[in-house]
Structure formats: structure tokens, C-alpha cells
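Trainee: See the structures that follow.
Read-outs throughout are calculated quantities, based only on the coordinates presented, and are distinct from any laboratory measurement. As the structure is a computational prediction, the values presented were derived from the model and not from experiment. Cβ atoms are built from the backbone, for glycine too; each structure is taken alone.
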Structure I
Amino acid sequence: MFAVVPDPIPARMRVLNRAEVCDVNFLDAVRGWRGTLRPRPAPDAPILPGSTLTAAAFGELFDSQLASRQLDLMARVLRVQNKVFYTIGSSGHEGNALLARACRHTDPAFLHYRSGAFMAERSRQVPGIDPLRDAALSFAASADDPASGGRHKVWGSKPLWVLPQTSTIASHLPKALGTALAIESGKRLGQPLPIPADSIVLCSFGDASANHATAQTAFNTAMWSAYQKLPAPILFVCEDNGLGISVKTPEGWIAERFSRQLGLDYFFADGLDLATGHAQVQAAVEHCRRTRRPTFLHLRTTRLMGHAGTDFEVEWRALPELCAAEAQDPLLRSAQIAMESGWMDAATIEVAYETMRARCMAAAADAEGRPTLQSLQEVMAPLAPYTPAAVQAEARREVPADAREALYGGAEALPERQAPRHLAIQINHGLQELLAKYPQSLLFGEDVAQKGGVYTVTKDLLRRFGPRRVFNTLLDETMILGMAQGLANMGMLPIPEIQYLAYLHNAIDQVRGEACSLQFFSNDQYRNPMLVRVAGLGYQKGFGGHFHNDNSITALRDIPGLVVGCPSRGDDAVMMLRTLAALARVDGRVAVFLEPIALYMSKDLHAPGDGQWLFDYPAQGQALVPGEGRVYAPEAGDLVVYTYGNGVPMALRAARAIEQQLGWQVRVVDLRWLVPLDAGFIASQAASARRVLVLDEGRHSGGVGEGVVTALVEAGFGHLPLRRVCGADTYTPLAGAAMFGLPSDNAVIGAALELAQEP
């Protein structure tokens, strides 16, 4: 074994191809071993004196390590032949097989990308899974890949409860913690769980990723939960190889940072030595399962063959340092253990090594001939599933009358029997309806419980449904959305609130990179349905400036698979909530309900006291169809105004003035559904229009208005006289100055007057 770096370093260890170096190092070490063989231990005996690892278990773990290594070597060979497309490997991290051994296959796992050995070892727990075949299919981007269907090289498996991750730069930690918290929440609610009640969640990441803000927020929330004695059975596993691509982690930093954190129980394990590391890993797993506390396992690893296939370490890393890392290869130590113990001799190890190489190459050859994705339709198939009939049936499914009457204290108190109400009250009643309809639903966020939200929209929900279903979170949007994903993973319907639209941008990657990507990268095997409430948009007077009047929804428009609805009036809000919840429950969709703050309490339309923006609560069984807008004056065609949110009452007021000044008949189209825009509906309204005005309270660049104009042009209506009235590309200031950058009634009227000048 290379306990030290040879001096001088031989020529064969100076080559660019470090995979070749590691391969030859292993064979040379095995062939050159001159130690003393012990009598072969019994299968149930310790592999080495003092070790808690049995010989039989060691044999399987070593086999998993060999599988992982040969998959890496296979990928490097085939990458040169342009037969695989993603070669970030697991070499040096093969000790994570110990984690798979210590955990159950029903313990949800959110994995680091260097988890080949973990997957090989966990596969033993479920008959019929061939980890070599599955990995080869993933490497080759085959449509038969059981994890992603050929969409990405990810570690994932539905039967093994490994949820596929597209990145391990810490973005998966919040939802992993959310899943751990959701296990306990489901138990408290008496909701059936898809996994055993004593399951734990395993979440692995690198030492560099541990510094990421998204990781830190998960650690903080875990400690916050532990401080309040809230169970959070998560095992954070930091696979510490000392490097983040080329940036070194300061020696001792991980231990210094995490070993003395209140509420985060620290364990260390040597992932380079199976005989030693077994007891250490086992202790951490057992502690987490028994105590239900957040546990941090610091797993010693090394990194071999560079960060990825395109990383030629020898070009930037000192050769002695690189060779020293290769001397720590955990497979060298495992081979040494195998021979020292008498479990395997050198010849047997070499046969096992080469047999595994042949099996991996055979799997690769088979994968090469398998079908690949052949069309955009195939690529997108799992992205945004939509079954209209089933969604509508679920949206229109009524809450039993006796349950609603019990909730409200009698039939006469039901909201549909009350006088017309404004938007905030209708949303409140709509949420009560959803909580009654779905016993697995939970509503949570900052200030939503006792206070009832900043605008009292969630008032009284805590009293009616209790603290297990309506609760406050810490002030952290990233964790609010991570919690939502975790609850969804456990079969519940989360209804998180993001207090303001501006705050959503703090955590947008939890929607973009995590929640909305899960169906796509798991080939629709995993879903995390949720209904995210976001208060936003402009025109709020007397409060807040930018953070409370953010009109930018551009980031939401760019997220594949997302559904965004924005009501302008109370009855639409209730019917939209029914549909969004049904989309989540039936098709697993991630839905955003964008609530216009300035319209919460609006009662009047044209004049104070007219009460024309108060509406009846819609009867049970009424729901909206995604994409379908509301049309005011559908027969009018002189001018068609497309708008949403605050723009709807603005357009209706302006329409009256335009009709008076120009004699035009004005049709106002409330889009209601902002993502995705329904191009067919937009085009259908333009078919009988003589002029078009797009009123977008969002910003000039990247707003909904751009999408409407594009839909009109692509549908062949670009010849129509058109104006766009929209917000300015600016942040929102305080006081009256806030209105300078937003559309106004007069701006709409002015645009109509400009259109009147065109021939």
C-alpha cells in the first residue's frame, strides 16, 4: 500500500489521466502485498479484531465499493468515445456505502453526487434492482433510465426512496429537513405516511457545500427545532474531502464549525476505513433514529480523479499533494483489510475487481443500444402533467354540508349565505374550505397563526383547525418552501405563505431548482404538490415601499411546470383556490396563488360607497378552468384590454371614461392565469377586436404584458393597433412617489386616445 508518496514519484504516476493512475495503483498494491494472512474469519465474526463489522458485511460493502469504482472508470473510458455525457464520479467517497448499510431503504435519502457506493449497497435491500445496469442507463442518457428517464445523470430510485437531486450545492438540504419534520408532523396529525413512522432522513453533501447559505439555513432551522424540542430526525452527512472543486477547505474547519453546535449532535466517522468507520456510522444512525434529533455526521473522505471528468488536477494541483490523496484511496484500505483478515487473497481480489469491470462495461454496452428520448414531447412529458377532467372533478368536489356547518356553527353562518364580501374575507373562507376538504392540508408561514397574517387574511384559522395544521414558521422563506416540499414528500398538501412577493426572491431556487424540477428529473415518479400563497403587486398606500409593493413576477414566468393564478375579485379567488388545490392533489403540480394586496379590502369600483367590488361567495361545486379568463362586456370590440390583478378594476374604470370620450365599446379581459399564459384564449379574444391595449402592472421588461403581446403576434394579430401600458423598470419608492412607476387610470385613457389617432 502507498502509505506515503514514493520519492521520487515514478513516471507512471505523473500522467494526466488520474483514473489510469488510480486503476494501476490498486492492482499494483494488491499484487505487491506481503503481509501475513490471518485465518479466514467466519461470516458473522468481526472482519478485524475490535471491529463491529462482520466479515460477511465487509464482503458486501467491498463489493459495493468495487462497483462504484468500476462505474467511474467505465464512465471515463466511454466519455472519450462520446458515449456518456456526465462523468462526475464517486471515487474516494466509497465509504458512504456504510451509510446505506446502516440505514433502511425506506429512510428517504437526498444524496451527494458522489454516492455510487451508497446506491450499490442500498440496492441490496430490494430484490430485483441492478445498480450497475441502472447507473449505466443513467450515464448513457437512456430513456430506460429508471431514475430520470434519460433527462439527467442523477442518483435516484423510487423503490429505494432516493429522491433525485439535480444539484448538491446545498439546495436539497431545506427539503430534506422539511421531510424529516414532515414525518413527525404526519404522525401528530394521524395521517398515513408512505414510510415507517420511525424513519429518518439522510442528506449528504460536501464540505464546500456546507458553507452555502442554503445549507446554513437548513442547519439553523434544525437547531431552532431542536431548541424547541421539536423532533427532526435528519442525519446530515458531510462528506469531507477537503476540496470544493479547486478551493481547499481549511484544515479542521468542518469539525470546528459543527462539533459544538447546540441542537446539532455531532459524530465523526472514517469513511476511508470500513473496519473503523462502521461503528462510527452505526452510532450516528442509531442516535438519530432513537432521539429524533438533528444529527451531523462528519464523514472523512478523499477525492480521486478530479472534481469531474473535465478537471485535470495535475495541471493545477501539486503532484506530491495529488499523489498523497491517491494514497488514501479507500479501496486500497479495503483490499488491505480483505487480505489482512484472511477473507480474500490477492488473486481473489483481482478477480473480483476485473469481474466488476467486465460487468460494468457489459452494462454500458447494453445501455448504449437502449432507446433515448426522441422528441421534445418525450422530454417534456413529466414536466407539467395535466388531466383536465380529473382536476375539474376534484376542484368541484364539495365539502360535506354537515362538516361545513359544524365549522361555521350552523347553515345560516355559511359564507355563501352572507352579504357580498371583499377579497381578503373571501380568501379566508376559501382557505377554511380547503382545510376542511383536505385533512392532510397544512397552512403555515410567518405570522399566519395567532396574528392571522399581516393583513388578517388567515384570521381565525388557528382557532378553527388547531396549531398542528395552522402554524407560524421562523422568518426564512427558503425553509418555508423546504418545509412545503418535505410535507408534500410525505403525502400532505402544504399551503405555505410567503409574506410578500419581494421576499419570494430570497428563496426562488426552492421553487425553480427543486420543487418544479422534481417531476421532470424523476420522470414523474416523485411529486411535491403544494399551493404557495404570495401577497404582492403594487398600489398599496401608506405602507412599505419596494418590499411591500413588489410588482415583479418575471422570475415566476421563467419556471417550467409552475402554475400561477392571480385573482382580482373575491369570488374568482375562491374558485381559483379550489382549482389550484386540485392541480396539486391530482397532478402533483406546484402552484402559486398571487394575491393583490391593494385589492384585499377594496369594496368600491367607480365611486366611494358603490360596493361594486364586493362579491358573493361562490357555491360549492364551482371552480375555474386553468387558463380561462373572465371577460367583461364580451360583445364589445372597439377596444379589448388584456389585464390582471389591480389592472382589472383600473381597466373597468378607464373603460367608462373611454366610452364617454370616444364612444367606443370596451371589452376588459381579466387573464386570471399568469403562468402559463393561455395563448389560445388570448387569441380568441383578439379575433373580434379592432384595437388592443395590454395593461400590465408588472414591469416593462419581462412582464406578463410581453407574453400577451407575443401571443397576439404569433397568433397572427400583430396587425391590430396596439398599445402597452405597464410599470417602469424601477424599484418602488415610498409615499406618493410609488405611483409614478405604476400604470394609472389616466395612463390607460391616454393610451386609448393615442390609438384613436391611428387610421
Structure II
Amino acid sequence: MALVVPAQLRAEPVPDCKYQLNEASCTAVDPYAAISPWAVCPPLPPRDYNPQYQGNPDRAPTRLSGEMADRTNTGKLTLIGNAEAQRGNQRLRAQHISYDDQQGLVEAWGEIQYDDVDLSLVADHGRMWINEDRGEFFNASYTLYDRHARGTSAISYLLEPGVTEYNRATYTTCAINDNFWSLRGSKVTLDENTGVGVARNARLHVKDVPVLYTPYVTFPIDDRRKTGFLAPSFGSSDSSGLELTVPYYLNLAPNYDATLTARHLQDRGLQLNTEFRYLTPWSRDASFLNLEYLSDDDKTGTNRSRFTYQDHSRFSQHLTTNIDYDRVSDKSYLQDLNDNLGLSSKSFLQRTGEVNYDTNWWSAAARVDDYQTVDPDVKRKNRPYQRLPRLTFDFHPRPRSLGLALEAPTEFVRFDHDEKVTGDRVDLWPTISLPINRTAYEMTPTAGIRYTTYDLSDQDPSDPGSPSRTTPMFSLDNTVFFERDVNIGPGNYIQTLEPRLYYLYVKDSNQDDIPIFDSSTRTFTYNELFVENRFSGADRMGDANQVTLALTSQLTSPDSGARLVKASIGGIRYFRDRKVQLKPDTPIETRDWSDVAGDLSVAISKAWSGRADLVWDPYDSSTERLNARVQYNPGFRKIANLSYRYLRKENLNNNQNQANTQNQIDASVLWPLTPNWQILGRWYYDLDASQILERTVGIEYDNCCWGIRMVAREFIKDESETNQAVLFQFVFKGLAHFGNDIESELQNGILGYTERPED
């Protein structure tokens, strides 16, 4: 049996003094630095030995000293009183030392202490073949300082540099006189060269009570990857009942590995999962292949599965590829067999394959897009189009001639669908601009023409089979910069005022005979004030004769350059009605002014930050959308978030045209109550429906050598059903953890959540 803790690459953290019990040994550090897993431990006994030998250990001389010395006729040297033998980074101290030069044998009695780089050992008596870096000690206690581990043994063996063996031994990472848990075995071997500990006839004791026995177990003593069982996880949910997960990790090679997992679901049966990860010389990140299979689900009576594959590679400076594939056996798979809120709420699974080639002058890409619908409420006709294929080419020469910037994006797409119009689309949009950048202002005139043509199939016989559109456009973007020094309290700051005027003209063209493949109306935000097309995709090119008036102000520190406040507001003045709409029967837009859009970001200190964006309707004097967030983060794993979301939208299916709103509050917290206790929670609430969308409550206890975490979650699966789950994790520091992977579940729910370091 092997217990493995997956490795995480991270810098060695420095403890915050408020978490160190012995404040005298602690220095003040950055409160945002990660807290050491041993921060709540009392300090280990100080060492009086600091090995610093840098030479070849095989050629290191042996140095002997003592208060009294005697040499026999046979050449054996006896040292009495504070005797010491030292070679390289090894040191042996005792009251009585006998040294045989011919054998290189050192024997010691009385208050024996052996030290090397990491190991400190105290014994009744012992002996060393000091030239061979091996020895044996009797009735010993040992301490591994780097691992914060210690134990006892009847006989301790130094087998070779970095390898020790302990007979009738104990092993723990708990503080002295606080053995909450210990691993006890007939033989315990610690190999620092491989990072693996081995225990035979092992018993795991908690408070001197044996809770687990195994004839053979391996466990990690550093962060290196190693083959073996990962700690099992267990929990419960409404959809599957109690569950137990047992993973087995395979360290196949430095660049690839695999995890085989058996997951028993009380109400469904046994699910088998396989994850294969690999890195190649061309990988941009770790690629993986996952397969999940549940045979004969006890609830549905069907075989259920999921297959996921991801590969992102760069074969040269110019050539990259992306593959993302996700498939499930049925529409309810994610809701039934996943506790992740974000994953369970997905409506579509995307399958994408892409090849990109990019140079300084041009770029080209070939891509295919397919989707699997996993939301049972989505009708077939509302499913997205398949793009088989999508070919793009963009010409953007560098350097610029006469300061002119040329862009010429081109796209060919084949759209496929079972119940809609299908066809090919070619879209060309060449533009030329003249950016003028000065200290006090920026100005960019841009002119272009967009040509889009179609070759359609399966359309109504009365509709044209090859519609096209030609649309000229012109824009002029102007920004002026004003700056002044301001004093706010004791601080000096720089305030900027940046008025911006953006004029846009797009010729009106009738597009009612063009189908909607991938276009939609953009969500109106501050950034959308400066886009050339109010629609996404190429099926609609919005007509325009308008000017955007906007103003931005920033407050920055002249010393650090940090931005404290940035506020922007703006709106659009329309000089003509907007005739182009997504659907032909949609009324034209006749308003002279757009909604007013604003954006605000605040970082008054490292601890306090906030963000808000607003859309306001000046005609109705009503708020159309508001997103606001405040975060307090004064240190590592100290987070409090409060968010508010408001959306007002017209219910087009209602004859009375009544307002329908989305009105939600999202609050989350991760906070230490004491150095040992920490709470976490999330409350996500819909004010209009008076309904809790998600709530999470959790508590963590972190001791010197163990920790426990428990999280209860309830979230909405669909409009009529909720799912409840209890996640539990027990941590034996430096050995293993048992239970759910809670951290990964909380990263999506608590903004700014970071994992606690584990050793």
C-alpha cells in the first residue's frame, strides 16, 4: 500500500509571526506570503550543529577530540569527556568514544548524539563505520528537521548517505509531547534520495488507538511524484448518496503519468475513472485524457460515461495547435455525477480542433467546432451551429508604411445544423488606419469595407440562395490627456482627466435575407461604446452614424505607479435610427441617446479593493444593469467578498411587457478565527425569487501535525431541484490526507481563494 500526496511546486513559505507560537524566534514578514504548514507548531529543539562542509565527502578527513585521550598498543584511540568524531557533514558526540583507525570504526557510549545535514539522533550507545557513512544506534530518538518529523526506534541504522532504517520504530510530524498520530512499524525506512518512506507491519495510531493496519505502506517525505495510492476521499450528495473514492497514481515517466480511480456511489454503483497526463517538447501546458465509466447505473439502468481530451501545443515560434474534446453519454450526466456548480450548470460541451500559424505579417487558422447539448430543456432547433470548418486569414504587415496600419481579416465558415438553414459564409473586412500618438492626445482615423457572401442550403424556396452584403465604415477615435498633482490627506497623487470622442459611421444595408448563424446583440457595457459593430459575429453589421462621448479619470501614486482609482462614464449620441436588427420583424431603434455606461475600479490599499459597472437608462431614469463587488483581503487566506448583481430586461413573451429582473447577492468569506481555526462560507441569493442559489458553510481546524476540514454545500441543479453535498477531509501532515479535494471545489465559489500549503 502506498499513500501519495501529489507534488506542488512552490517557494518555501515564511510564517506570519502571529501564527508562530514562539514569537521570539519569528521575524515580521509579508502578511500576503503563504503561511507554512508548520506555522502553528512550537519550534523544534534548536540545533547546535551547522554542517557546512563543501568538499568531496569521500576525501573528507576524520577529526577526533575529547577532554582525555588514550591510545593502546593496537592503535585504538579512546576519548573520554565531551568526545567528538567528525567527518564531512557528520558529527558524533558522546561521553566515551573508541576509534579503530584500521577499521574506521567509532564506538560510543553515554549521551550519544549524531548529526548530519537534516538528521539529529540521540541514543544510549552505538557505532559507526565513519569512512563508509554507515552506523547503528540503540534505543534512539531521531528528528528530521526539514520534514518536521521525529520518532523513536530500538535500533537505528545509517545505511548510506540519505538513507536511514529504524527497527521497532515510530514516525510522526507532531510536536514533542503531543503525539496525536504516529505511524508504528517493525521497520521504517526513510530514503531522502528518492523521497519515499517505507513502513512494514505498519499501524496508524491516533491518540494511541490503532485505526489502520497494513503489512506494507509507502508514504512521501518530500514533494516528488511517486507511484502509489492517493488518499481516499468520501462524502455524500442527494443525487448519489454516500460515496467513496480510491485513486491510484502511476508515475510512469518524468513527462507523463496516470491516475486510476474507483468511485463507489451508494445509490448508483461503481464508477471507474482514468486520467492520463503528459508533457511533450511542444506542450504549452499539461495535456490530459480522462475517461469515466459507470456500468448499469442503479438509478437509470443505463451505462454512463464521459470522455475528455485536451492538448495545447506549440511546435515552433509560429505554429500552435489546440484540441478540446468533451463528451458525455447522456444529458443528465453532469448534473447527476458532478458536484461542481459551474460544471453542473453547463448547457453545452464544446469540441474544438484548431491549427494556428502566426507571423509578424500575417496569421492563418483552421478550426472545427462542434457541441453536445447537455441541458435537457434546450430544444434541437436552439442548439448552436457546427462550424465544420472555420478558416481564417489576417494580413497585418509590419513595419507600417507612412504610419499607416493595414488589417485584412478574412473568414470562411461552413455552418451545419439538423433543423436550420445551413451553408457557407465568406467574410472579408479590410481596414486602414493612421494612429497618431502624442504626449497630450491620441487620434486614430480608420476606414474600411466589409463584404460578406453566402451559399445557403435548406432555406425557404422564396429566400435567395446566395445573399451578400457590402458595408463601408469609417471611425475617428480621439483622446486628450490632462494631468495635475493633487493632495489627499498626507499623500501626493497624480490625477488624470481623459475625455474621449469616438465617431462611427457604417452604411445602412438591408440584411433581412441573411440567416443568423453565429451573431447576437452584444451586452452593452462601457467597453462596447467603442466597438465598430453592435452585433457579434458576421451575420449582422449594424448601421451607425453616431458619436460616443466618454470621460475617464485616474488617480495614481507617483512613487509606486499604483493606480488607486479609475472611473469612466460615457454614452452614445445617435444621429439616425438604427434599422439593422437581428430579426426582420424587430422594430427599429429610434432613440437619440444610448444608455449611459460607467465603470469604476478602486484599490485604496492592498487590502481593500472594489469594482463596479453600471448601465443606466436616461429615458426611464432606471438602472438596466449593475454589478458591484467589494473585497477585503488583508493577508494570506483572509478574504471577505460582497457582490451585488442586478439586471433589468424586457420579458418579450409577456403581452403587458412587464419588467423582468435578475437581482442577486453573493457573499463569501474565508477567515481565520484563531491560528488553528478557520471558517469559510458562501451565500448566493436571488432577491426576486426569494431563493438561495448556493450556500456553503465550512470549518477548518489546523494543528501542528493534523487538520480537519468539513464543508456542506447546497446548490440549484435546475429550476425545481437542488443538490446537497457534504465534503470532508482529514489531513495527517507529512503523511497523507483522507477525504474530498475541498480546495478545488472552493476556488470557483470564493473569489481570491488560495490553497493552504500542505506538507
Structure III
Amino acid sequence: MLEHVKAQGLDDFFLPLDKRSARGIYFYRINGYNEKIGDFIRRYYEAARKEGVVIIGRIPNPDEKNLSYYQEMMGTDFQLSMGFLTSSLGKWLPRMNEYQRNTVAASMYDTFVSLRKAGKNDNMLKNAYIKFMCWLYYRFERIVGRLGNDNIPKILYEGDISYYELLLLAVLADAGCDVVLLQYTGDGNYRKIDGESAWSDCLEMPDMTAFPASFSLRQVQEEMRKKADRERLYGELPEVANCTNAWIGGKGFEDFRTAPANRGNDAKLFYNCFYRINGVEDKLTYVSELHGFRLGMEKDGRRMVIVDGGIPQPSMEEIGSIRRRNYTKPEDMALDLSCNIAYTASRELQRLMVKSFLDIILEEAAGEGASLNRLTNKAVILLCWLKRYQEALFGKWSMPQVGCFILFGGCKGGNEALFVRLLARLPVDVLVLCPDLNTKCCLQDGMLYEMSFSESLAVTEFPKEEAGLQAGTAAYHAERELDTLMYGDSGIYRNQQYGKAVAVTLQTMYEEIAILWRQELKYRPNFSTVDGVVNMPVVFAKVSGVKDGNLARYWTGIRELQTEETYMVRNVPYIESTDANPMKAHAAEFLKNGRILKNKIKQHPDYPYGVLRDTVQDHILDKLQLLIDQKTVKGTFENGTEYTIVATVLNLKKELVRLIQKFDFTKENPKFVYINTTERVISLEDTIVAAFLNLAGFDVVFFVPTGYQTVEKYFNRKIMEEHQAGEYMYDVQIPDFAARSQNTRPTWRDIIFKRK
């Protein structure tokens, strides 16, 4: 039998018997965690999985089937003698050699003698013996035949161990096994069995903490399975690898002009750059500098691709050329789609492309909340772009050639960022230029080298031809600089400065509606601009009843709300469900899995908003999506109301669309006033319009002298303020506001000359 010895370090567990400082086995329990212990457990688990035994949870007691087979083969005899134990092991486990039988028998004998001394009777000893024999056969048969070898078999046990389990592991340890117990809840349960730590040692290391709540051998199993799967995914790996940015001097364009052959001398590496340059060093010379850079690269014979303002989306033909199937796992998807990568001119480059594609997609798959369908779409787009630019970047590639890809204007979306990251892992210099500091680039990568300048220049295209060169004068750039100073976080805003906005509904008193009505949004409480998005404080209210029953003053108050920006509804309902709506027939086509299909909507021949600015179209469609997502309107995703929402918002009256078109998010916002003096029910479509306009930034006010329900009956929750202004009045007539001047605001002449 082998002695229990103490390890000098965790690496000792993996030494063969003849290389250990003391000839013996290690039996340790681990009650705490650090990074080094985590790495050890993963390594030890792999060793136990290959040439040992891993036990997760308790070893099950022998069942009736196990016991029946044992009795059939061995009978029911038991004798506390070495001869009996050795003979029984030889019959029950015939693959054990003489040394192994003798060693295990001797350890079992010593254990049973100790049990007898502790007061166990013969029947108890017999039960323990049968349990041990069944466990050896059903759980440890693969290691008893390895006892006595120089490479010591491993046992890894997870959980709180029982008394007889510990006795058997002690038997196997004496016979020549390393044993590790993982005790996530501490040492308390073990100490109840072995208070003196006679059978095992407790691992002590600095900086040990409690095990992470998520840590388990099943988690380790899954990690290793994924690792093995990924190794199988990659197949034959490329012989060369990228050396990205390690060789550069940080000299910008000069680094790109360095000939690839002069960047390094390791034949197994290609040397490339991965840069983002923010801003410009000199606004007066920037354009000509870019032009000179392009000419120099062409003179050097470098392959170049230049893309302005975003990579064009793949066409239907490009998408159709990518062979794909339905997938259940990201790994299967990545492997199958990688078969679309073909480069007959160089097998090595093809392997590089496949590896880079798999690296990027699997990394993306590991991100939180990654949807397989969305991930597949991203992968298809990457393959389309790779196929599109492959010939221009590589041609008949061979080492040490390096192409150049320039993205002018930065990465506008995640797909572009993924694509340039993929290219940066290939024999390609990648240069992302962001001369306009007001334009955000979403690219992030640990390999990315970044240069930043304080000057900003609003230029949208890389100068490709001499005839198309444009350069601003000093006065022009001075004006742009002044523009930046005036309109950047100063509280002063240029016309249509912002393209994105979020409505914030104000909780107000009734009297405050008139005060806020003509205020520009930037002067209202809770107005702000954050990361290019305007937070618009808006009114969304219902006024029930007539204050003091004074109808004349009531109508005067409403008349004073009528401005050039006000749209007033006097007839109820505003929209009938039976009204003609050309978008109703297409609503189901425009919505998939709760998401509106923006591109499909914009490309539809009946789409009514195509004449509007792109930012206005996006504003309308974004608020439409938000209205659906919030499930504000009853029946959304229950009875098809979402399709009514889509059809209604895509068929707004011309007057409302014009108000949205000229709406400047920092100035006076448009208004929607709805007067209902009748007992007629407001339609679902009216409700949708009101809720949408609120999200779009309108002040929306309902005047209901009757106090009856209006749009709130269609809402899932309270989203507008209701003001009880006074007594309810019925059968009142709405006066002709158009007969009077809509401009009730006094002019400076009225004030000076006291005109009425």
C-alpha cells in the first residue's frame, strides 16, 4: 500500500509516481476557491475523466438488480480474512492482477478490522463488504486495473461525502489512487466523519474565497465540451497568423505606407495595421493629405477598398448566394456557414478566412442575450461582404501581401464593426477614419490602435478622384468651428440639430397647460440632450368638465390654444374603423415577431412617408415600434390590435404629417386638441393616433365637458393626466373657432398701442 503524502504544489498531482518528492498518493479536500484552484480543478477533472473516475453527487447504493447479480455470481458468504477477500476480488474483478488484488484486499481488510473494533457486528461488516464490492464493480472497475502503475489514476468527488463512501475512497487511496474532494459548503460535514483529518488533507492556499455560486463540475463539463467542439469546428488551422499593430510606430498614414515585406521577418506571420483615427490634425490640409495617401498606396501597388459613410447592405442576390439551413446551435450554424468561404487561389488564405469568421461569430454567440436567428443574420451579412470585397482585397494573394480596407465615417452599426474586426484578422490593413468628431463610431476591439486629434471636420467622402476634390477655406472651417462652439452643450441649438428624441410626459396642474402651451421645449422642465437624443417634455392630458360652468370662458381658453402648430379635432370619432386605409391590407407583411420591418415598409409602393427626410421617417417608425413594444393599447399581441396600430400610424392625415415634418425637437412642439362634447364613443384608431402623437412629441389634450370616458378605455394603464376642471355639461355646441383669428398672442404693436 502507498502512503498518504503532502503535495508541495498543485502541479504535483500530475507527476508520475517516480517523479514525486515522496513516493505516495495525494488525498485532499478543497473547501475554497481562487483562480489557480479553478484551473487546477479543470485540469484534474480532465485527468480523472480520461483515466479515472468522476463522481458528481453521492454514489448510489446498489439496487436490487445489482445485488441479485452479485449474489448469483458470488453467493452470500463473508469472512474477515485476507484469503477470502483476495479470492473474492479475483473472482468478482478478474482483470485485476495479483498486486492489485492483494493491495485492495489488504486495505479492505484493515478497514473492516477498524469497523469491528468500532463496534460493528458481522452482519454490518457483511453489508459494508457487499456495498464495497458492488461499488468497485459498477463505479470503479476502470481504475482498479490501473493500480500500481506509475501514472496514478485519479478520483474526483463533488459534494458532501457519506461515511461508507469515504471508507471506500480511503481503501482506493491506500491501493494507489489520488483523490480530490470538492466541498462547496465547507468542511463541516466531513469533520463529523473524520474529525482528525486522518484520511485526507485540507488544501490551504492564500486568497481562497467561497466557491462561486455557479461553479460545478457540470459547468466544467460544459466548458470543456464547448472547447472540444470548437477545436473540432476549426479543422485544419492555418500555418500563418496575424501580427497586428505590434510592429507599428504610431505614425498614422506612414505605418500604412510601410511595405508589408519591411514590417517583420517571421515567415509564419503577416504584419498588418488596425487603426481608427478620430478628428483631423489640420483641417486645411486634411483632404489633400488623404488624396496623397491614396495615390501613394496605388503607386506602391497596394490593393485598396474605400467605403464611404457605411458599408452598403447586401442585395437580395448576395444574400441568396449564401447557402444555409435551419440551426439549433451557434456552433452548428458557424461551421455550416463557413463552408460558403471559398478561395481557390490560396488554401492558406481560405483557412485564415474560415478561422477569422469562426472566431468572430463564436465570440458574438458568447455574448449575453444572443439570439440564434439574429446571429445567423449577422453571419450571412459578414459572408456577403467578405465575398463582395474578397477579390478586390486579395486577388491572387501570397505572403507577405497585405491589402487595405478604409471605412470613411466610422462604424454606424454592429454588423460593420464585426466586419472590420474580421478583416483585421486577415492580411488586410484596416483604417477607420472619423474626421467629424460629432459622428460616433461603435467599433470596439482589443487589437484596435487609436489616434485622436482635437480638430473636427465635417467631410463625408474620401477623395478618390482629383476632379472631385473639395477643400474648405479657412473662413469656412472657422464658421464650422464656431458652429460647434455655439451648438455643443451651450443651450443654443441650430435648426433641426437633432434627429432623435424621446417624449417625457409631464405631470401638471390644469392651469399649467396654458402656461406650457407656447413654451419651446428647451425651456420646459426636464428638457435635456444626452448623446445626441433630445428628451422632450410634453403634455398628455384630459380636461373633464367646465370650470365654474362658464362656457364662454371655457371656449375662449380652448381658442387661445389654437396656434399654427395646433391640429384640432371637433368631430367624433376622428377616424372611423371603416374609413379607407390602403395600408391595412399590408399591415401583416410589415410586422414579424413583434418587430416592424423598416426596410420592407420603406420599399413598399404604397408607403406614404417616402417624401419626408430620412430622420423624420425613422422618427415615425421608431415611435411606431415603441407604441407596439409598450403594449399601451389593449389587445396588442392578443387579438391583432398590433396590425391596426401599424395600419393607423402609416396612414396619418396629411396635416399631421406636415406638422411632424417641420417639428424641431428643441423648439415649439406640435399640438393635438380633441374636443368631444357628445356621447359618441371615441374609436380605437383615435386612441392609437393620440398615443402615437404623444410618443412623437406632440402636446395632446382632450376636452370633454361631459366627463365621459374617451381614449383611456382603450389603454392598458394610465398614461395621461386627467384634470377635473369643474361641473359636467351636456349637449353643448362647439363654436366656430375659424371665424375668429387663430393668433390670440398680442403683437408688439398691440402692446405699445393697446390695441385689442
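Trainee: Which structure, out of I, II, III, was mean count of other Cβ atoms within 10 Å over residues 504-511 derived from, given a value of 20.6?
Mentor: This figure was derived from I.
Trainee: When Kirkwood radius over Cα pairs in Å is computed for each of I, II, III, which one produces 32.2?
Mentor: Only structure II yields this read-out.
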